[in-house]
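Below you'll find the structures, each written out as structure tokens.
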Structure I
Amino acid sequence: MFVAKNINIQFGDQKILTDATFSIQAGERIGLVGRNGSGKTTLLKMFANRQGADSGKIELDKGKTVAYLPQELVIASDRTVFEEAFDAFEDLAELEAERNRFEECVEAGVCDLEKYAEVCEKLLHANPDAARAETVKILKGLGFDEEAQQKPVAELSIGWRMRVLLANLLLRKADFYLFDEPTNHLDIVAKEWFLEFMQESRCGFMLVSHDRFFLDHLCEKVCELSLGRMNWYRGNYSAFEVLREERVTQVRAAAENQQKMIAKKRATIDRFRAKATKAKMAQSMMKELAKVELIEAEPEDAKLEFRFPMGERSGEYPLRLDDVSFAYGDKKIFNDVNFTVRRGSRVAIVAPNGAGKTTLFNVIVDKLKAGVGDIVWGDRVKTAYFEQEQIQVLNPKATVFEEVLSSTPGVTEQDVRRMLGAFLFPGDDVFKKISVLSGGERNRVAMTKVLLQKANVLLLDEPTNHLDMHAKDVLLRALQKYEGTIVFVSHDQDFVNRLSTHIVDLQLHGTHVYEGNYESFLSQLSLAAGTAQGSSSTQGAGHVESADDRKRKKARNAVVREMRKKVGALERRVKKLELEISKKSEELYDSKLNVEKRKALDDEIAALQTELAETQKQWEELVSKL
């Protein structure tokens, strides 16, 4: 579908791609990964024809359509949400407008009836009712109820406008999609709907995402941008991590051996230079050495070896919410919220967008006042708060080091340098100006400031926003080492799963607290759904479910259905992998194979076996929860 030849892209001294030649087939589902600044967005823009390469060319098969979703785009529109999404059916909208013009002419008695009939015939075949129903369905899946679909787009936040754009693109049914962080503005419910929609779709795509859960369940191939190269791997993100580690280890070993060889040759050259009879040979060896192409190895990942400065230990229960309610005017956001946070726990607050998760968080940090109820802080509590907008209030004129040091009195310069190094600001990077940093880098600066405040309770609102996979892993390891208490909100399922010890499930009429991580929470929901179904048949006709009960049961049933779908998808993948391994194993017995091709085939089989083992492990974990 795409064929790229000899692509070169460079920004200043940074090489994004060097002489890259590759092809992408129709229907391929590719995760595009790499550290912040590696060129992922640049590559998507190039495929979308929004940006050119310095040299080389990209060819797209004739008749194929491509749709591109950028990270952020301000939609300036006076139309409603439904109208903006329905605009995907451009031809249909034009036909309807033309029909309306003809109908006005009919009333005036000056109409070409033959052309009018032709337009009506075209509309009949276009099936506008089906198009409208599909628009409603997709908007609903992305979180727009009937009332919200009639709202003007101009009244929406950027995040909700991006959902409208996503709906419009999905309705276009392109042959290939280019998604740049499509889940950034989706809550967990909308994300799960989008995941299911894409799993059932036949389109191909290239997807940039920092959501490991999403990449694992959707992608069949991973392309990593690193050091100006594109490294391709078969399988999902988990398989990629295993295969990448093997490749990086091999490359580092090769680079180390090469450096040893170069050092030996240089020593020999130095010895030969000292002898007049061998000076000519030394010059020849120097020329040979100059032609050696150096092996560039991946830099070592940062290891977080840092003990956070902790203040006084808090009391046993640092935070308690008693019957907390909140409303905007007559609109209730949540009622009767009750939960207690124990010292040392890591509590994630989860809820669909619009259910009041951020509002509850703002009530806890005293940005909003609860209408009813009490927020009770325990003894000796010192809090530090990371908010989504915090990265916007960093001083752009300060260096990274100055910004962190100025806001952390009592912390030594050495500790600041150590912490910044742990958060991927090594060496002289700490002297970069805030103004030149990317969103992810600013996020890391803001988080460093929070973690150095000697707080015993951390309150974190979407701490992984703008972070790439590696930075997110660094943050995760840091927070897992933290000895205090954490209360946080995040749309990143993998991050929630790996950090949380408790889940607070926020509903309109109260909260449910679950011990364990996010997977345990889903498992408990599934179990509760099964229990509810079993008991409902014994309660008789006199039992009346509340609206909340019905919503909760529906959500739990949806979780079970989703888990069963994933089990089915994994089973199909296992069969496909086993078949591929069998076929390639048979090819090994071909006597015509030379050593090089046999080695390549062995490597392919090993990669497939790694992916098979990972897929079987995922299948076993899911089945155990059903």
Structure II
Amino acid sequence: MKKFFLIILFFLISSCSGGSDSGSKSNEKKLVNISGIVLLEDNCFFDFDPKGVSRGTNNGYDNAQYIISPSNTGGYVNSISDQTDWYLFNSDQKIDIKFTADAGINAYIGRTPYFMSQFSQIAKDSGRYYIKIKAEKGRGTYLLNIIESSRKILSEKSDFVPGEVIVKLKKNIFRKKGSDFKSGDIVLKKKYTDFSVYKVTGKNLLSYDRDSLKKKTIEIISRLNENEMVEYAEPNYIRKLFYNPDDYYYNNENYLWNLHLIDVPYGWNISRGNDVIVAVLDSGIIAHEDLPQSRLVDGYDFIDDDKNPEDEIFSFHGIHVAGIIGAEMDNYIGIAGVAPSCFIMPVRVAGYSGIESVDIAAGIRFAAGLANVSGEIPAKKADIINMSFGGFDFSYTEKDAVDEAFAQGVILVASSGNDGENIKNYPAAYDKVVAVSSVGESGSIESYSNYGDFITLSAPGGSEDIINSSVVSLYGPEKDDYSYMGGTSIAAPHVSGIFALMKSVKNDLDGQSIFNLIANNSLTIDKGEAGFDEYYGFGLINAKKALSSIGDYTPWGKLTVFLKDFENNIVSEDFCVKINSGKYSFSFKNIKEGKYFIMAGFDLNSDGDFEDTGEIFSVSDIFSVEKNIVIKDLFLSF
């Protein structure tokens, strides 16, 4: 498939030599270096093992390649040596799937790898799916398109702020003079980076009870979503913290059962989480002896709109979660966190009434180093974001923030919920978030833990019935307080801590790499039914296995760059090196002065071009080279 961009910016950089002496030959061509950057759109994926390259394998369901929704995926199969490619994805919305391939290549889809049906291009409900691409005969390339297609149905039973509406306008839309998406029903309350919050207004508003105001709010949202200027309008949903507080039983000899269950002490022999920043979006923190100030980086309070993210509701939920992730080690007091040398970024998003979608979105953007309503950006973005809270309703406001953070390479982790039901909780159920269920001391799933096809993996959360089988961590109000808590809120930070241990060892680890490692059975010990199941996800996380299995699961396959001369001959070829999520470098050394152009793309079947199904490329203008040159912003996209 022939697709390309012609966007290129280049800057001439002076070569390191000084002026030439009078005896130099004026007609002698110098040798120069050409280097640059290729940027890959974050919804582009390519087969792990196209022809001639193998950066991993996706030939079976137990090592399926993880992709996201929506996305475009190109690949190559042949009926002899690479007959099947397996993919796995989890969509948080209804989807359409389209498949284009060379003759003899078919696609199969199923909720499990054991019950697959031949692909039909019809809409699918949200959830987790396996896709198998098979070369029945011959060989060739293919393109898989996953498109989100649904619009959610609003309910008055949902938990949201009555009388508040979140509105995101479409970008670059032409507005006729005097046109407006608003009416007399709403007035602006607060403008955020990508959206605004409006308050419902009206003559008889004071006479409305809570249910009537919620009904009016939904009516206004439904009308706004029909406006051509509006990308989406939705309620300001309220999330809750997921925990079951217990009394303080610090002296119990088994208080570190949770760390031993997932082999964290083994992990400490390899990594302590040095230089990794974990953002804790929660109730804020308090000063504590086991989490010194030197281990905290600048955070923010999105409830009081200031730079002091202290826990003012005195739930001590945030400090408990932060302690599980990174409490100090070898200091003769308290406990030890999973990643005892990581940095904690406290971001307060929980107030007395719960956690609102607008604050969650702002907190995610802040932690990811993105522009947000506070006007503040941390000196260094967080590597991992932990979210131990949730609610039942899908929010486009939250999902946009999750997607933007994921595109920055941030790893997002959230708790599945404590309702003990097959019901999705958000943000855990967004497809780019690692959703964590909870096990007890025996390693078995706890009855309070939510389950379903959105679960990614499980971790220790403790029992709600046995106090000393919950998890001990930092507490308050005093700086030397400790307490037990249980719940999926407690399970999530164990996962965030192990990811911090991994990130400290392999700095280019990002969210997409994490999902591929999980799908390849590299981070977990299988529990429950073989393979994926709705209670444990892909299994119980294990620090020993995770730190022993960090490999190259880069989801970009065979990214090739050609340097061509004025007559379209290939002068040199380079395979790109990953810098970070979606960003890759290339270089050509000792090139003669002359006229050239750059062509970058994916040659899935190694036939020397980028024009087959599932392939993309970008080409630059022709340029003259007399000095070293750096090429930037060469974009690849379907």
Structure III
Amino acid sequence: MKISLCTIVKNDAILLPRLLSSVLGVVDEIVIADTGSTDATIDVIKSFAVEHEGLVNFLHYEWKDDFSAARNFVLDHASGDWVLVLDGDEFLEPCNVTDLRSTLKETRHDGLLVKIRNYTGSMADIRGEVELDAVRLFRSHYRYVGMIHEQIVEPIRRAGGTIGQSNLLVHHLGYLDEYRKIKRKNERNTELLKRQIQSIRQQDKIHRWHAITNLLAEYQVAGRWEEVASQSRLLLEEIRANKAQRKLPFLKRIYHQCVTSLQRLGRLEEALRTAREAVSLFPAHTDTQLLLAETYVTMRQYAEAMDVLKICREIGDVQMDTSNYLVGAGTYISARLMAYCWLQLGDDLSAREWFMTSFSENMSQAGVIAWLVRLTPEPQVAHELERLIHTPQRYEEFLLPYVIAGHDDAQVFIERARQQWGDQAFVRRAEFAYAIRHESKPCLPNVPRPGDYVRWGLWLFEQGDVSMAIHAWQQAGPQGTYLIRLVQTGEEHMKWEVATLLDDLLATRSTRLLSQYSASATDLSHHFSLFLHTDLKGAFTTEAFLNGPSGSHQEWEWRAMLHLHQGSVERASDALSQAVLPDGHLSVRGYLLAGDVEPKQRTRRLQDALKRYPDSKLLQYVRKQHFSHL
């Protein structure tokens, strides 16, 4: 029994060596067709063929804008009993070859599902994993159909064949940012899909619907959210009219496209209705439940979101699905989102517990380590955390929050980062922050970079030397230009984003700049919780901020707290009345503040809070310490 690897490639020189080396010892033959490469792809193939004489059958194929035609050309030249199909941006996880061959000999199926793990983010920092199960291993007499997103399942089933499951895992790197830019697949795929949809007969509904979902996926990549929203809704309406909801394996994908686009467009009520409809159809599908939870979070309905997140964790991660599914939806992602909800509700104890749960379930994920450092005052815990970090991206998340917390031994970790990863920007930033926290004047490095001038200018601005700050920013590239515009235009004329400068604002403790210009920051509410957990919260104690006309519930709670400290109960009460969440309730912090505003109602406020948030660790602690009779 013989296995053939069949693949088509074009300009895949960067990743192709990994594909070829991953199948050595697994397949008996490699049939590979180049469709017009202009990089070193052909050289890579020829070099590999010389090293492994007799293994490679190298072909040239004239591209005809038809993926099935190209795939079938390669299949026509394969001599194996079974075919494994991979692309140039994929590679095979090491597997037990004996078990694989035994499975292929014994199975009665004609095609086997292979788990495809798609990575998102960048090659330097992978941010997420999305999996799906696809038939990539099948008997060699079958042929593909479909101009793009070519299908093999349909021909197998049409011939009376069946589909089984394999234990193979394929890693797909083609969605990473760098590779997308190199390949420029989006424009090509969009045009091919439009042509494919036009060529499908109107009565062939399922085939046409599936092609439209693939087109919508390309629109998502291009950020064409209006088109995704309108076309996905029309598609759902057509499917309902044909009473085909239960028959379509890709229906979950359409709902996800629709809800995500509505969220991006700010049409949150529509997004919520659509997400609820999806859950009613697929209540046991974790990703669909997570979609609903994310919609609630976007709408600041945190209690409702947490109820759904509990369901996600009860169901657990999706194990197999021929539509894309998110790795971690039922584990670390839902735990991380649970932590975020508690953070927004002002319960740091619960947030820390859930961040720790999320970290224990995936120590390499982004967005958790920094919060664990901020929420854990004991340096010993942070030291244990640091020992578990093995990449510069995650170490960056650890280092700056640890320095900002003012720990005396932070310099040890700065030097450790420099020794391990060199003089990177995040190391320089942490060093600058350390100098400021330990009351020594920061300085520019001997060979300054644009980021160094950004921080130097921010520090000068904090000292009140605006002209020298502008002089520094003139040497700081685009971020420097951004800051010059901000301070020269004035807050009432320029809207700006905190996210553009966030890490440097934190490093330089830029309380003066934030206090002067926070009112015109369009994303302050998104970052306000972070500021409250750093030494920049002093930027939000001015009369201008206290008298601000608007803000998130956290901003109003902070105002109420400051008014209470100043002895102004009436102003605190007025501020707290503005802190009500969209669901009509206060947050955990809000209920506790309400008890401080009206001490005689403290017991009732705590009871109301526990009724709304029975899982709150902070409320349970307060009850145990001060209201043990409840």
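Bear in mind that the values in this text are calculations on the coordinates, not laboratory data. These figures come from a predicted structure and were not determined experimentally. Cβ atoms are built from the backbone, for glycine too; each structure is taken alone.
Quick rundown of the values:
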read-out	value
Label whose coordinates, when relative contact order in percent (Cα under 8 Å, 6 or more apart) is calculated, return 7 (choices I, II, III)	III
Structures I, II, III, by distance in nm of label points 7 Å out along Cα→Cβ at positions 227 and 299: label with the highest value	II
